[in-house]
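Asks: Below are structures written as structure tokens.
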Structure 1
Amino acid sequence: MTTRGGYLEAEDAIVNHYVYSHGGLSPFFRALKERGQLTGTRCAECDTVWCPPRTHCSRCYGETQWTDLSHEGTVRAATYCYYVPSNYKLHEYQEMPYVLALVQPDGASTCLYNIVHVPKVVVGAVPAGMRVRAVFRERREGRLTDFYYVPLES
């Protein structure tokens, strides 16, 4: 307890546990957890492939169907992170700093963000245009942190 300005203050922590539904996007998270597979949705009207998936196309409002996606893709942009939120899991051998990138999976029209693991994180280590592949953790929980990317060997 502390006293500041004549007021008595007591530190406390509030922890809330939530159960939430992925709703119509549940197949995406099930595929990550159960099959170690990236999935997206393809619009039947305009042929846009969404990853992360959409239950309906955000471009033309058409219905979408589920489709498996390649584990390979292209980095479109990257940022170098020197801090990590408490709820974000870095993979077991990742250290600070780390790289978060927007990766466009082959066959998708959109990008998904995730970590790209490189041996030495320096600015420019993960340039736009770099080819990467997804590596799935052995123990998966149905979260985006169930996988990360590594550069494809040249």
Structure 2
Amino acid sequence: MPLNIDWQQILLHWMNLAILTGGLYFLLYKPVKQFMAKREEHYRQLDQQSAQRLEQAEQVRMQYEARLAGVEEEIHQARTKAQQAAQRSAEEELAQAQEQARQIVAKARAEAEHSKERVLKESQRELRKLAAEATRRLALQADPFDQFLDLAERGDGHEE
């Protein structure tokens, strides 16, 4: 043994190192590696699931936006229809009011005409009564012509 090297001791150390390395590999490294792989796979699946959910959420958001745009259009159309209906209603009310005004004016004219005719008839009746009364008074007086002449001689006339 030159240099005091024991080959048997070196060989035993190498075997001891190999057994220790193999044991550690099977007992620690391989299970930790599998655990890390499982954990990585688990997080990969979580990431995929979250990506899918995000995609689904985006699709739902797009659908709701499309629906919202459709609803806004429907609201606009409904508002337009309501405004048109209100305008038609207002026009109908105005037409009815104008018709009522025409009827009132026509009725007032008819009543005024009737009142005018009644006043005319009443005034004619009154004139007839007055004429009849004047005629009766003149007939009761002896001679109206003589009275006229007497009045004329007295100068009660307005002849100057």
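What follows draws every value from the coordinates through simple rules; no lab data is involved. Model, not experiment: these values are computed from the prediction. Cβ atoms are built from the backbone, for glycine too; each structure is taken alone.
Asks: Looking at percent of Cα pairs over 17 Å apart, for residues 36-99 alone, point out which structure of 1, 2 has the largest value.
Replies: Working: 1: 59; 2: 68.
The maximum falls on structure 2.
Asks: Turning to a different aspect of this structure: Ranked on distance in nm of label points 7 Å out along Cα→Cβ at positions 52 and 108, which label among 1, 2 comes first with the largest value?
Replies: Working: 1: 1.1; 2: 8.3.
Top value of distance in nm of label points 7 Å out along Cα→Cβ at positions 52 and 108 goes to structure 2.
Asks: Given -32500 as the derived value for helix-only ellipticity at 222 nm (-39500 (n - 2.57) for each DSSP H run of 4 or more, over all residues; to 500), which of the supplied structures 1, 2 does it correspond to? Display every interim value, and only then the final one.
Replies: On the way: 1: -500; 2: -32500.
Matching structure: 2.
Asks: Looking at Kirkwood radius over Cα pairs in Å, point out which structure of 1, 2 has the largest value.
Replies: On the way: 1: 17.5; 2: 31.1.
Top value of Kirkwood radius over Cα pairs in Å, among 1, 2, belongs to structure 2.
Asks: Compare distance in nm of label points 7 Å out along Cα→Cβ at positions 68 and 132 across structures 1, 2 and report the one with the greatest value. Numbers along the way, then the final one.
Replies: Working: 1: 2.3; 2: 9.4.
Largest value of distance in nm of label points 7 Å out along Cα→Cβ at positions 68 and 132: 2.
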